[in-house]
Structure P
Amino acid sequence: MKNTFLFVLSGEHGTLPLAELEAVLSVETDFDLLAKKENFAVYRTSRSGSGFLGTLEKRLAMTQSIYRFVGACYLEDIETFIEDLPKFAMPYRVRVHLYEKKEGTEAFEGKIGRMISEVIKKPGQRPSVNLGSPRTSIEFFISGNEVYCGFLVSKINKKPFANRRPKMRPFVKPVSIDPRTARLMVNLARAGRGRMLDPFCGTGGILIEAGITGLRPFGVDIDSKMVEGCKRNLEFFKIRGYVKEGDARNLGEIFGKNFFDCIVTDPPYGRLSSTKGIDVEKLYNEGMISMENVLKPGRFLTIAIPTNINIKTKMKLIEIHRERVNRSMERNIAVYQKLKGG
């Protein structure tokens, strides 16, 4: 199906992988959700070229793989469905993903593989299978009685994230943010280019991910040691950014009104990370006023908030996702939009 893709999600969180995917799609293309299952989703998009797919592959943190969607059927109709598969390049391989009864995967792959082989033989062709390096990987996703089929486009490489883990940076603190979480938060802010701010930048984990996606990162931190360490980390990963010592509650004095295309931040919680003696809830709410001031109208702010903090803001809450940080703490990752005219 032209311009239709199946995305396999990481399953690490109940709502964040899909939210990230739709946020990135909203920046890159018009789209319609055609089907949503627990581990994957199917979308029709207005774009489909290699540039578009390359951008998705580069940006997404919680999507595992992307497929060109072939179609769907019920289990009892799978033989007819396979007879109507579009032409594909050989050698090929078949993969089956069973989400309810995984113990039957190998047997099902063998059954479907034989069906496809027989279809290829009908016009006198000879099937060519290569399990290691196929030109076409035909993959079936079975959820209940429904079968979804796609040709693999790409598996998203997670190794670069591992190479940017906090311990790989020259300057690190115990509260340094994981790069995949940082990338997710950047993506939720829905900015393809332009100026991005983290007003509690700490060691620079969010700024690094923003810079890699093509945004121009700006950071502010009240701690001079954090500012110097953040600059070292940006230089280490060859990210060009602007980092300054300052108070997140006075951003307008530093940058002026309506300066940023998005804001992404993970402020201190007052436990392992210091708030310099400022009440945590007071810090968050005064910071929200300051961030709204420097954010362009219509643009987005992604912020991590402890669940015990009551946020007061004129900005519109777009989405909120709860996640567990550790055994004793949960937080919300929230996305706000500054209203036009603000």
Structure Q
Amino acid sequence: MTTIDPRAIQAWYRRLAGVGAHPDPEAPGTAGRPAPLRVFGEPGLRSYAERSRAEAASAGDPHRFECATLERGIGALTLTSHLVTPSTLTRGGDERPEAEASIMFTISTLGVSRWATPTRQGLLVPGRMLAVPSVHPVRSEALELTEETRLRVPLRALGVFGGELFTMPSLVLPETPLTRAVGMYLTRLLFELACEPPLDAPTAAALEAATLELITAVTAQLQQHDEGAAARRRKLRTAVSRLIDREFASPTCSVDSIAHALHVSKRQLYRAFADDEGGIAGLLARRRLEAAYELLTRQPQLSVAEVAERCGYGDAGTLRSRFRRAYDLSPSQLREVHFAATLETANG
């Protein structure tokens, strides 16, 4: 019979903590150690399903089911580890739009589990990581005493790379040094957070940002498993266009910030847009000009300075300079011409 006794809990802490943890999982006494939530039997199955955001949980012998859970939030992220006896979770999938969905990254440190969606399946073994969007129905089966750490991330937080997880051929992510290292970081992070009092807001925000950077880098690796260079270039161009559409209004949006957000080099960006007039910088400039043109002609109540601020220009002078170069008109002259033409059409 599989049980979760004190030695199993101790070993769980040791695997989560890794080397050099504080407090030391091997040290005598319990001061400062995390206190897991322990659940048992049929009520435990219901609790396990609820905490896993699943519709149902089952086990061969429900009366012998056991689960120990550690969970901590980091801003919009949720980090959870379960040490669980053989059992099955069934999730029906969110009906919310993709923009409100989340991605669940799961790292195994003990045991084997079988995962399946309607179109994909895979085995999760120790040291590997998988990703499942919340909009997909999924069934996960712990085949033995299993320890898994899960990070739930809002899909929107992953930016353009979140969509890659909807089309990847396997649930299990590519095995790379980066994926393994991020898995170790997440398990250690949960142990450390479980041993400490709640973080203050600035520290929590910084930790959330750092964690998102790492998990975004993991998803960015999926680009490397495309069918070829042409496909990678198409995906990169699409990713850049979406990012510019979302971020152009920020004055900090630039080639440097785009490269950083997409985890690519500026050289890769320049190559991907080499055939475009003005390259990637030209794409960003045109998007800002289009937005400014639309605001100037559709919202006459806005001042030129307000339009400049909403379109990512540092000041009204920069907007005037860009407009004269593109249209040979100042923003105010453009408005006069546009509204005069509109009035003439209406009276004609």
Structure R
Amino acid sequence: MKTDVVIVGTGNIAFKHASIVRKLYPKKSISLYNYRKKVFSKKDISDYKISNIFNSILDENDEVIPNNIGSFAIIASPASHHIKHSSMFAKKKFHILLEKPLTSEKILLNSLVNDLKKNNLISHVAYNMQFLSCMIMLKKIVMEKLYGNPLHCNITALTNFMEWRLNKNFKKTVTASRSLGGGVVNELSHEIDYMKYLFGYPISYEFSCNKSNKSKLDIEDSCNSRFLYKNMKVNVSLDILSSIDKRTCCIQFEHAFVLLNIQKNIIQVFKDNEIYKTYNFDKNMQDTYIDQIKHFVKRIKNNIRDEHEIMNYIPLTKILLSMRSSKQ
């Protein structure tokens, strides 16, 4: 069946993308590649609403055909399936929006990149925090040296994944499964991505990822990392079994201390231990998913390559794989 858009995956993020595409582009046909053969019950209100988003729900990938040269696939399956599913639809000549993170052997990743080049396809790795207005402003502060050069940075992401999906047994989620690409590094890799977005790639790095006794799971649930740059260092603390909820980026510049509070969506600038300036932002995290898809579709329409291309994420993938393999 020909389709403008195919969604791969049956989790929350897959249906979030599908809902956004339906609202932004109501005339586009949307198909669900239901590779898990999930049964949608017409008697279940949630299932009924989800199934109504799609023009078709298909169990076999050979049934899915691009409708035109602008057709695209959104890969939102578990991380361990990302490259396999991306390759499957790139070979069919769908442009690819791939949920983070990239996790695969080098040979499979290179094969995907070759398929994308061969078929002249646009790709996008969905690290949506780059579309936050507060993150864009922080990037401007860094790049334009509004408060001098950055001297050091502390990035923190603390959360409790057991509370993410209260309607599900947390032990049965992708986050709790190492084989499906779960664990602290993959789930909170946004922080590593926006570090790269702000400062570029580091010269060297070291990690210590740990598995606590808080749960009987086969994943690392906390990770402390240090990234060294030419004239600064960045410390990153990640924890998915934390008793507190926190997401911040603190940067000491030559002439000020800058605090980005992602949850409050504000940037505060301190001088002499007092608040010198505050930046407030209206757009929230939900808006980033919308802006990201708009950006991707615009790139397809105008055949634009940028830093979001899959091939540009190979160095970050190497860092994440190194972090996942590090243990205390």
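FYI, it's all coordinate maths here, none of it is from the lab. Model, not experiment: these values are computed from the prediction. Cβ atoms are built from the backbone, for glycine too; each structure is taken alone.
With Cα extents along the principal axes in Å coming out at 75, 40, 38, pick the structure among P, Q, R it was computed from. Of the structures listed, the value fits P.
Ranked on mean count of other Cβ atoms within 10 Å over residues 5-12, which label among P, Q, R comes first with the largest value?
Details: P: 20.1; Q: 13.9; R: 23.0.
When mean count of other Cβ atoms within 10 Å over residues 5-12 is computed for each of P, Q, R, structure R gives the biggest number.
Among P, Q, R, considering only Rg/Rh (Cα atoms, Kirkwood Rh), for residues 133-204 alone, which has the greatest calculated value? Before the final figure, lay out the partial values.
Values: P: 1.15; Q: 0.99; R: 1.11.
Comparing P, Q, R by Rg/Rh (Cα atoms, Kirkwood Rh), for residues 133-204 alone, the maximum is at P.
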